[in-house]
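Student: Please find the structures below.
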Structure 1
Amino acid sequence: MKVLSVNVGLPRLVEYRGEPVATGIYKEPVGGRVAVGEFNLEGDAQADLSVHGGYSKAVYVYPSEHYKFWRNELPETDLPFGVFGENLTTEGLLEENVNVGDRFGIGTAEFIVTQPRQPCFKLGIRFGRVDIIKRFAKSGRSGFYLAIEKTGEVGAGDKIEFTSREADQPSILEVVQKRFNL
């Protein structure tokens, strides 16, 4: 298990239905080491802290393995790492193998898995299509959020070290399947 890309971005105003909307979904890969703060990666922020960010949604992880599925589903769409708004694009860390409460070490930082991502209308803004929200939810390819347990730094190429699992916690996929009746 490893990090393939670290992606960050600051909120920006975009037009949605004729109105300005602030969004932090536009993430870009960055090189080198990135500081992991208490609630964010350096250079990253969320626009609406009532639904994104904060302690329980500090870092969003999306498995690189899902990009093949999306390239088949959306062949006309450019899909660089970070396009789903993820902070960490990973390899070998899938929703069916990750449980709520799992703890990982990445670089010199430590994280705990909190919940799957539930897509909002801003994913539709990012892709320029409203059907992506429903398609994303039905795909079961949600990715998941991490809380930051210990600050440090991360970078592309870092190994993801599993450190512990809480007993009797559901996998991220089980939570998604129940939430979306999959």
Structure 2
Amino acid sequence: MNTSGKPSIVILISGRGSNMMSIVKAAQNGQLPVTIAAIISNRPDAAGIEFAQQAGINTTIIDHKDFDSREAFDQALAQEIDTHSPALVVLAGFMRILTTEFVEHYAGKLVNIHPSLLPKFKGLDTHQRAIDAGEKEHGASVHIVTAELDDGPVVLQARVTILPEDTARTLATRVLEQEHQLYPKAIKQLIS
């Protein structure tokens, strides 16, 4: 139970959770006035879970492989999230496409970060696609999640110049650095 008086958030991860780590650090150092109620992963081997446990944050694993359908997994996930009554549900490298019912259940409270300047380059391989398209800049967008993939209203964006020598990897590294600063700022804006 959240007794801090700060809005609580639940963070969903599938992997190492570098964006989750930046949010946790921003909350710990007072830059982000939230209580992180829980970090939930759909993968038991997610490296970010260990970081969260070491930070003293409540963690839960709900393995999507234990469910017969996407709907059944999303229902179990929603039940767990709802026990925390979060102000926001934050997707931080959560690699699952969520059902319309799940998204509607958290309408306006479900946020994601995407490695492109939305509405450009929805989906995967955004860095290579931006380079291949001859874009001059690329970046990241925090957006409200809607039923359509990478489509909801943009909250904040960070821009990165594409350099002539950039590869998908070098561009991804620079975009990720921006994501780590952008996501806590966007969450702060949404909760205030």
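Since every read-out is calculated from the coordinates, none of them should be taken as a lab result. Source: prediction; values computed, not measured. Cβ atoms are built from the backbone, for glycine too; each structure is taken alone.
Student: Have a look at 1, 2 and say which one yields 30 for relative contact order in percent (Cα under 8 Å, 6 or more apart), as calculated.
Tutor: 1
Student: Of the structures labelled 1, 2, one was used to calculate helix-only ellipticity at 222 nm (-39500 (n - 2.57) for each DSSP H run of 4 or more, over all residues; to 500), giving -11000. Name it.
Tutor: Structure of origin is 2.
Student: Quick check for you: by mean count of other Cβ atoms within 10 Å over residues 83-90, which of 1, 2 is greatest?
Tutor: Going through 1, 2 one by one, mean count of other Cβ atoms within 10 Å over residues 83-90 peaks for structure 1.
Student: One of 1, 2 was used to calculate Cα extents along the principal axes in Å, for residues 75-114 alone, giving 37, 24, 17; which?
Tutor: It traces back to 1.
Student: One of 1, 2 was used to compute distance in nm of label points 7 Å out along Cα→Cβ at positions 139 and 155, and the answer was 1.6. Which one was it?
Tutor: That value comes from structure 2.
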